[in-house]
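Just so it is clear, none of the values below were taken in a lab; they were calculated from the coordinates. Remember, it's a predicted structure, so these values are computed and weren't measured experimentally. Cβ atoms are built from the backbone, for glycine too; each structure is taken alone.
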Structure P
Amino acid sequence: MLPANADDGDLYLEYSSSESLALEEGRVKHVSASTHQGIGARVIKGEASGHAYTDSLEADALMQAARSARSIAGHGGASSPVHIHAASTAPRLYQAVNPAANIDFSERKAMLEKLDKLARDLDPRVRQVFANISSSFSDIHIVRMDGAHIHDARPLVRLNISVVVEENGKRETGSAGGGGRFSIERLLSGDEPAHMVHEAVRLATLNLSAHQAPAGSMPVVLGPGWPGILLHEAIGHGLEGDFNRKGSSVFADKMGKQVAARGITVVDDGTIAERRGSLTVDDEGTQSNRTVLIEDGILTGYLLDRQNARLMGMQPTGNGRRESYAHPVLPRMTNTFMLAGNDSPDDILASLDRGIYAVNFGGGQVDITSGKFVFTTSEAYYVENGVIQYPVKGATLIGSGHEVLQKVSMIGNDLALDPGVGTCGKGGQSVPVGVGLPTIRIDQLIVGGTEA
């Protein structure tokens with residue numbers, strides 16, 4: 001099915017199932033369950049890549065998909081037979097079990113109702129609670145042109161909590177969540193669900209007393225964990241292989257050069273067990289890796305799939321990802337974070353004469369080519385003389401990723417990864433990812449707000 005003169009190619013066979021329960025207005029209103037299956041056929045020659053897919057597992061449909069992929073890639077030649085052999089098994093990072101296997105809908109429903117009651121009991125100002133438990137399980141086989149046959153089975157779960165509080169006609173919202181590549185049973189056991197509810201209520205009530213954010217250029221301290229989403233969006237995408245091979249990234253042709261302040265080391269690590277962004281193998285069958293992207297401020301690596309690695313004369317890093325069999329492979333991040341430094345978080349905060357301490361983020365926009373970003377904070381504080389004065393809302397952080405890296409002057413010793421809620425979009429595809437960050441000080445950043 002694959003032409004003899006192609007550089008690469010594969011068949012991607014997938015069977016996936018997903019389930020979701022959503023609570024609103026004190027009861028579970030939405031329940032969904034779905035399955036999908038299909039085969040994606042890919043042929044690569046040089047910079048051309050042909051991809052076709054079918055949701056039928058019949059032989060005729062598979063042959064048609066393969067012929068379409070070959071035609072898109074510009075090759076209509078005859079196929080040559082491929083001997084299929086088993087690839088070496090990569091160390092498994094998660095159990096190959098459907099995460100919803102041992103817990104039925106009624107148990108999940110009862111947990112959502114329990115969390116709703118907890119939120120309302122915590123604070124009488126809670127007016128609305130939204131809660132969602134979702135899970136998916138994907139069974140994947142990859143048959144490559146080189147004859148390798150790779151199998152992976154991927155569980156994924158997530159719990160989200162959002163509350164609305166009201167006081168004197170003023171309404172505010174707070175959210176929390178978490179998950180990973182493990183079972184729903186584990187997700188709902190222990191204190192973590194209750195902790196998420198407490199966190200959502202805390203954030204919502206905090207915003208009731210928040211002041212309008214100041215505006216201007218000032219130092220900003222980012223807290224650990226989820227604020228690493230800024231690193232992911234403003235810097236991580238710029239280190240993906242396709243943008244650098246085509247010269248459209250600000251990091252193109254900067255290999256071996258200083259692109260960040262000394263002390264900054266950024267890695268992409270898909271090998272952390274049970275993390276949301278981790279993969280035993282990527283969607284081309286390459287074993288996941290820990291790739292050092294920036295080391296002590298020096299650019300040392302890119303995120304590469306097989307095609308871009310070959311064209312750039314480099315080795316694939318296990319970052320070829322696709323949303324499903326119906327999507328083409330793109331170089332994407334897994335778990336991307338900055339390593340810890342030696343500074344105390346308390347000392348970093350105390351260094352602020354006047355600035356913003358951003359603990360959590362909401363939405364944002366990024367221009368991948370230039371690295372310019374705008375992020376909205378969901379939890380932030382105004383700091384003066386090293387002391388937190390009051391919470392602020394409506395603060396937006398505006399800057400350029402590669403410039404921000406050069407303005408980091410202090411790096412905390414408190415690296416934390418996000419709780420397992422990240423989803424990354426690129427090329428119309430969404431894939432689960434992880435982010436992380438220690439507390440860091442950025443000496444100058446534009447803060448958008450409504451107070452001078």
Structure Q
Amino acid sequence: MAELIVVGGGLAGSEAAWQAAQRGLDVTLYEMRPAQMTPAHVSDQLAELVCSNSLGSNLVDRAPGLLKEELRRLGSLVMACADETAVPAGGALAVDREAFARMVTARVSAHPRITLLREEVQAIPQGRAVVLATGPLTSPALAGQIAALSGAEHLYFYDAMAPIVTAESVDMAVAFRASRYDRGEGEGDYLNCPMTREEYERFVGELRAADTIPLRDFEREDPRFFEACLPVEVLAGRGDKALSFGPLKPVGLTDPRTGRRPHAVVQLRQDNQAATLYNLVGFQTNLKWGEQERVFRLIPSLEQAEFVRYGQMHRNTFINAPAMLRPTMQHQARDDLFFAGQITGTEGYVGSVASGLVAGLNAARLSAGQPLVTFPPTTMIGALAHYVCNADPDGFQPMKANFGLFPPLEPPVRNKRQRYAAYARRALEDLEEFQAEHSILT
């Protein structure tokens with residue numbers, strides 16, 4: 001029986017291993033933790049979520065929601081585990097991160113065709129098909145090998161984790177439970193901390209003046225941030241209203257104490273199934289830990305907040321995918337070498353899963369002597385793969401799922417909501433036809 005090596009047990013590696021094993025390959029999955037930890041992981045579990053516990057919108061007429069639905073229809077392991085460990089989050093899919101990681105680990109470990117080895121891989125394996133899914137925190141030894149293979153320096157950005165507080169430390173005399181525009185069930189899925197103009201202005205001023213963790217010398221030379229995951233203090237530095245039009249926007253919310261929309265709102269999202277932990281939505285940060293307590297306790301209802309995890313920022317590496325990869329996730333110069341996950345530039349949790357599915361599926365087809373498949377660009381999976389492999393290699397940046405990647409509709413649809421719904425219908429119809437044409441069973 002054909003064999004496959006998958007390096008990296010994150011979201012992409014776990015999905016790639018599962019897809020290949022489900023199609024008859026014997027898979028060896030290497031994960032270096034816990035023997036070799038990363039700056040961001042805290043456990044030895046596969047598919048550990050190191051930033052937010054939210055996988056984004058679950059609505060099919062939103063780009064992230066459409067991507068999830070495509071993955072479900074293709075038999076994604078990660079999506080199945082996410083759905084089974086979901087916690088309330090309005091129109092989004094958020095998970096109990098510990099339960100989710102445990103479930104992925106258990107199912108991968110129990111698969112009869114997957115062997116999980118807790119070892120660091122320091123060189124790109126030869127002689128067998130390989131999926132490199134080492135993620136944005138690839139170990140230095142293997143990163144050097146990948147850099148040598150690519151013939152170019154790695155690009156990088158900085159990703160950041162938001163703080164987590166205990167639910168019981170939130171002052172519910174001030175905070176209120178609601179989802180924007182009453183999405184979700186019951187009272188609403190988020191805890192909302194309303195701010196007056198004066199409270200907001202004071203908070204922004206202190207945030208701008210707070211001390212951050214110094215960058216290391218090699219990072220300070222060229223600090224770049226992924227625009228969709230900016231540290232909150234960086235965003236605050238862009239203007240007085242940047243936060244109130246960003247993660248602190250109050251639209252769709254009414255403060256029950258006043259009956260009016262607040263000037264700004266900090267939202268807290270449930271982080272575990274027991275609803276004892278909540279993370280600060282959009283509050284990725286590189287502030288020093290003492291400064292986080294001082295500044296974030298200026299938020300009304302968080303004056304006595306108990307922090308169980310502080311925000312952190314770490315360097316993420318990714319390859320120049322347009323110069324290296326095909327839409328099948330194959331390396332341009334080596335047919336049996338595939339890449340998957342955030343290292344390819346498919347940004348976000350679910351984008352990583354998608355590239356892992358494509359890599360695992362195509363590795364299985366390669367081993368079986370079947371033609372490899374490129375997903376239609378009218379599907380979100382195909383649109384992401386097309387972008388990372390066909391973007392301008394000069395200044396290439398990671399990309400999240402979005403409808404701007406899609407080819408236009410014919411005839412055009414001017415209304416945005418109707419246009420997004422039409423995109424979703426076309427994507428799912430084309431995916432169904434694609435699956436039938438290529439005999440891609442779940």
Self-check item: Structure from which 0.05 was derived, FRET efficiency 1/(1 + (r/R0)^6) of positions 7 and 31 (r between Cβ atoms, R0 = 25 Å, to 0.05), options P, Q
Solution: P
Practice problem: State the single structure among P, Q that was used to calculate helix-only ellipticity at 222 nm (-39500 (n - 2.57) for each DSSP H run of 4 or more, over all residues; to 500), giving -9500. | Solution: Q
Exercise. Can you spot which of P, Q the value 0.50 was calculated from, given it is FRET efficiency 1/(1 + (r/R0)^6) of positions 127 and 351 (r between Cβ atoms, R0 = 30 Å, to 0.05)?
Key: Q
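P, Q: which one has FRET efficiency 1/(1 + (r/R0)^6) of positions 255 and 407 (r between Cβ atoms, R0 = 30 Å, to 0.05), as calculated, at 0.10?
Q
Supply the structure label, taken from P, Q, corresponding to distance in nm of label points 7 Å out along Cα→Cβ at positions 55 and 207 with the calculated value 3.6. Spell out each step's value before the answer.
Values: P: 3.6; Q: 2.9.
Of the structures listed, the value fits P.
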Quiz item: A value of 22 was computed for relative contact order in percent (Cα under 8 Å, 6 or more apart); which of P, Q is the source structure?
Solution: Q
Quiz item: Once distance in nm of label points 7 Å out along Cα→Cβ at positions 15 and 423 is calculated for every structure in P, Q, which label goes with the largest value?
Solution: P
Quiz item: Taking P(r) over Cα pairs in 20 Å bins from 0, in percent from the coordinates of each of P, Q, which one would give 26, 57, 18, 0?
Solution: Q
Quiz item: Comparing mean count of other Cβ atoms within 10 Å over residues 23-30 across structures P, Q, which is largest?
Solution: Q
